[in-house]
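These notes open a run of structures that come right after.
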Structure P
Amino acid sequence: MNVPVFGPAAIEEAAAPRLVLDAVRDASIAHAEGRTTVPPPLHMEFPDADGDCHVKAGWISGAADFAVKIATGFYANPAIGLPSNHGLVCVISARTGQVRALLDDRGLLTAWRTAAAGALITHALARPGATELAVFGTGQQALLQAVWLAELRPLTAVLVHGRHPDRAAALCGELRSRGLEARPATAREAAGADMIVTTTPATSPVLDAAHVREGAHVTGIGTDMPHKNELPPELFGRARIIATDDHTQCLDHGDFGHAVRAGAAAHDSDTPVGLLLKQPLDRSATAITVADLTGVGALDAALASAVLHRLLP
């Protein structure tokens, strides 16, 4: 039997933002409720090329399919005209073990899953009236975090902070072309926004916890390996609510784990993202909230299955 292979164009045509948001939300809730099977991720590093690779898998109990995903990030690629991220997803029948399809998405589904997860928890934990977003980073994910959050709540301004002013300006131009007011910002200015999302492969914190004001929400999505670190431990010490997409993963290789090892947060002080999406907690206007997302294989499986359902008759 020939296994069908679908490329980015077919995948993009099949998946509307609402499908992605719904699949990620439902899978996050299932994971928080213990209705998933998610083995520990496999990580590889390629320091000479400033690259890394993740292999993740997952299954939601009762689902017809499970998935195995390969995702790479080679962060020097833009300098040679290549995208930073690549990958593919293998969708396999959970009833027969037969491969149903290869989604040769070149990292697209991972980008969408990450964007949806970040937007959903940022919307859920930020103050209802929060409209100013700051993104740390200037790549594809920084763009998507702003665009997908705008699907869920109005944004009056997007502040962009990056190491390279030309890339920050280019991202602002792209955001403006999509109808969002955007401008470059210093790290201190960006850290004072209503909502903050960090989207970098940084190995040391990209913002100062003291610059995050009361009532703000911060989502970190870039720390997905033990050597990475975007959010300072002190920020977790100031947080009233800490959300993690997977407790064990975030302790092992997330910013939450860095905070716990630094003594800034207790190892059991986090709440699963899925529970907060299902039933948001009351938050005061002055509370600081933080979400640490390391990427969960069950969300990849749910999204891949939802897309494949649209692609196959």
Structure Q
Amino acid sequence: MNLAYTMQKFQDWFTQQWVIFTGRNFSPNEDNWLIGPFGEVNGIGEEFINQLAEKENLSVERNSISKGLLTSINQLNLSKNEINSLSKKVIEFYEKTSNYELVFDVKWNPFFKPFGFVVNRLFSKRINQLNIPLQNNNQEKLNSEIIQLFDKNTNELKYTIWLRKVENTGQVIYSGIYGTCKLPSNQTFIKAIFPLPKGNATVIMKPSVGKNRELILDSSGKNFGDAGFYFLLNDSKNNYWAKFVRSFTDQLSIREKDDYLIATQTLKLWNLKVSEFNYKINYTQQQLHAILQKHV
């Protein structure tokens, strides 16, 4: 019988055991499109960054300007027509994410709001990850930081982490590793990894360009190996397990509006809207000052 790692909080062990019972065993070598860093029992949020750097002998570069979730939009392997029609401001955001700040609010479906409360109480606050606010239409400014981890021997960029914290409280909303991957279909997708105790939550999203020049990222897949939401973990014997959660989907669209960007993120469960996030994305004050200085 396969068992989750026992020396941890019961709620973490229980959810991991659910992944083992309902998911599948997989090989990191054969399914390398899926594998990514796992968290430890203690220390998610910002602590995870230093743990990962120490574990894999990486150097950490923080507080850099003009660093992006992607080094180039060409990593998405979009068609030439899609690249040409995509908003240049959206491209700049993905290539120079650290030059931007975010203000966001969330709107919960009342039916799912108690579920959000339970997740926050049992998991999010304790592990300092996926802290989704429960107040509707309450605008929060986020401190947004791109953190890059480099191989100390080759100086190769290994991981790009997007850390987002509420400015007023310092609470971590998301700490995720962002990049791209090629699925078994040989198509390129965006991949976001959110470390959890002894595992992670991985979201794989298909990129496309909409009629309003927006970038659309969609995790609506049907089967294991498609875009979608995956729970991954190591069990007590170091076996790897994955659970593809087909019923849970995430769609994000980001587009240009006037002199800033807006993004809408919609989470659904069984095709019912769970919550909607609305982001206003603009240059940081530091970047605005730099732009003005160039025109003086």
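By the measure distance in nm of label points 7 Å out along Cα→Cβ at positions 18 and 178, tell me the structure among P, Q with the highest figure.
Q
For percent of Cα pairs over 17 Å apart, for residues 34-73 alone, the calculated result is 48, so let me know which of P, Q that is.
Q
Tell me which of P, Q gives 2.9 when you compute distance in nm of label points 7 Å out along Cα→Cβ at positions 82 and 106.
Among P, Q, the structure yielding 2.9 for distance in nm of label points 7 Å out along Cα→Cβ at positions 82 and 106 is Q.
One of P, Q was used to calculate Rg and Dmax of the Cα atoms in Å, giving 19.0, 70; which?
Computed on structure Q.
One of P, Q was used to compute helix-only ellipticity at 222 nm (-39500 (n - 2.57) for each DSSP H run of 4 or more, over all residues; to 500), and the result was -5000. Which label is that?
The read-out was computed on structure Q.
On Rg/Rh (Cα atoms, Kirkwood Rh), for residues 2-89 alone, which of the structures labelled P, Q is highest?
That would be structure Q.
Figure out for me which of the structures P, Q the number 13.6 belongs to, where mean count of other Cβ atoms within 10 Å over residues 114-121 was derived from the coordinates.
Checking each candidate, the match is Q.
No lab work stands behind these numbers, since they all come straight from the coordinates. Treat the numbers as computed from the prediction; the structure is a model and nothing was measured. Cβ atoms are built from the backbone, for glycine too; each structure is taken alone.
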